[in-house]
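Just below sit the structures, each encoded as structure tokens.
Each value in this text was obtained by applying a stated rule to the coordinates, not by laboratory testing. Keep in mind it's a predicted model, so treat the numbers as computed, not measured. Cβ atoms are built from the backbone, for glycine too; each structure is taken alone.
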Structure P
Amino acid sequence: MKSGASNTVPLVSIVTLNYNGLDFLPQLFDSLRRITYPNVEIIMVDNYSDDASVAFVEKNYPEVRVVRNPENYMYAKGNNVGIRHAQGKYVCLLNNDVEVEPDFIEPIVAAMENNPVIAAAQPKIRGLQKRDYLEYAGACGGYIDWLGYPFLRGRIFFTTEKDEGQYDEPAPVFWASGACLFLRREALDDVGLLDEDFVIHMEEIDLCWRLQLAGWEVVAIPQSVIYHYVGGTLDQANPRKTYWNFRNNIFLMAKNLSKRNLAKRLPIRIFLDSLAFLSEFVKGHWKNAFAVVRAYYWIFSHSFIITRNRFRTQRLRRRSDSEVLRKMYPGSIVLEYFLLKRKKFSDLLFLNRFLSRINHVNIDTHWRHKTGVQNVYEK
């Protein structure tokens, strides 16, 4: 791990948020000690842990700057604290339950340096437990379908694919995973930080959507690789996750879509979410069913917050929905996955048409610094 080692390459600030994550921290920080990028600072933001996390890091990893929050600020607010402390041209939000490859920074910084319109990027994310499989929360970059359901290159709903190099091409994406999210400081100054009203889940999708509305681009760079512990933060079947997913997915659409597009989509989403509630209820998954009800209760009882945040977002708009939504999949992931049994990204019905309209961003992962030095990190 090197800090301030070079003034010829941009400073990258790695921000990791921790809450009682002692079991994960040795693997994370040991892997960060092996990175090859020469100019980094590492910040751990602690969300008022009551385990020995802070003492452990201060004793064993003195190069890590620890910022202590006075309470658990959750994901969005906690990471915003770290971003405000960061000094880098680029900020990497990195979960504490990951392990990184030594050269995971170089391809992403190269792409962002070579194309100043790229505001956010993610690496290829594999599972920490099953390293030959793409990971549930990040895989090779995220999209949403016509109705706002998120999915990934390499993961649709509950099906994750084995990594066989099928998604190794860098690509424009709709959203980059918060498990490892590189952000350009200039773009954050333009559109703002993570929306703290999301609290946890989908705040990175919201940020990427806002960036695109303001004219920026989001990409996935699979030449960079990390490993993420599946379910390390919140298990997929947890009713809390059900609540946050339903709550924040509707919140996401209400903030970012134009009035016309929101009016077309919202009634269908309410209908489909009602079917999801009935399905969970019939199966006897009452906690999950109740979580859907609680999510909609929050939506309908917090109209002021939603309206206020929508106004702030729409004020940033420099692109029309037609420009941004070309990276929104034109079909229905729900229909294709559950009824047509299309479980893989590569099997999607409208994939060719979709890919032909999104591949518009120049992505160069080779390092070309202004001095003319090319590929200085190649070994």
Structure Q
Amino acid sequence: MKKIALGLVLLVSVASLASGQVLQSEGFESFAIGELDSQSGWMVLPGGNLFFVDPGMATVSSQAAHSGTRSVCLRSDLLTTGESLFAFKPVSPAIGTSNNLVICDFWMSRTGASNANFGGASYSSAGDFLASVTANADAGWVSLSWMGAAPAFITPGNWNRVTMVHNMLSNQVVAFMNGAPLGQFAGNFSVANFSDIDFYADGEGSSVAFFDDLSVEKTGLGVLRGKVDLGDYMASPLGVPITLKLKNPSNGVEVLSIPISLRADGLFSLSTGFRGTYNIEIKPWHWTSKTFTNVSVTDFGAHFLDYAATNGDADNSDEVDAGDIDAVISGFGATGSPNQIAADLDGSGEVDAADIDLAISNFGAVGG
């Protein structure tokens, strides 16, 4: 009876596997320098006592960027106390309170010292507030949904990654700052949908806030989510195959092994029915693997399965050794699109001397 029950759990878990759906991805590199309002569906609205938005208050700027050369800039130094700015782009259609997660990722920073607050807040299509992560530009404290307590602090001026995971059905939010948990709290969407994540800044002095690399993703519960840095790979990560494995941490028994692919930003996302504590192994195609031990997988999933992979494993042995050099030499001169030839280690479209050099330079690397 026990074996049959375990088998049923495994079948249910595998049957529920699903990849996340990216609803919005904005790096702002294709935006024109200048006013943000009306670019690619973005809107800028006033808050508090501010009843109009002057030019220059909310722009696409080249002054600072987390990646690339552009970001969204909100100027607290052009506001007065009690005024605020909100910049957002609604997703369509809005996401209801069905059995799913809505995951918002973005990066934020600031220049100047003031008492201004800035951050991200989610809203429904009716304009109802759902949840927020706020940072103080001067003191660096971080608050959840404008609550009084400060569960964490950031270094003002640095780029900081905010992750908000909305469980639409349970009306709960889990938030993270730079991968560290800020806490879990009740949202405000028991009867509301999810429409957008707002960038906002308050007027309290000389601070200027920057926001970049926004991603809004809809997934099922129990999502396994991370980012793989492919290092010296010159092609796009899009479509690079990886194998994801779940193992029992007490005896190493494998309970799941499934191939998935990276997104263009290097992220992967997979929802499962598995709950509990597992060792999770990530193995990109011709890179070495990484195992994350004793990972707790809840309805909110497991996040930040991030690592920098070592290139050169052309024979998929999970070690860069003589076999890989032989594999590259054997394929020397072969051409094709990236992700077609394992021996094309650098993704140039050709197996050449650079690939041999790459395998030699990483010789001895072992996954694990």
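Work out FRET efficiency 1/(1 + (r/R0)^6) of positions 172 and 340 (r between Cβ atoms, R0 = 41 Å, to 0.05) for each of structures P, Q, then name the structure with the largest result.
Biggest value here belongs to P.
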task: State the single structure among P, Q that was used to calculate Cα extents along the principal axes in Å, giving 68, 58, 35.
output: Q
field: Which of P, Q yields -0.67, -1.12, -1.52 [log10 I(q)/I(0) by the Debye sum over Cα atoms at q = 0.14, 0.18, 0.22 Å⁻¹, for residues 44-155 alone, calculated]
entry: Q
- line: Candidates P, Q; helix-only ellipticity at 222 nm (-39500 (n - 2.57) for each DSSP H run of 4 or more, over all residues; to 500) computed = -11000; producing structure is P
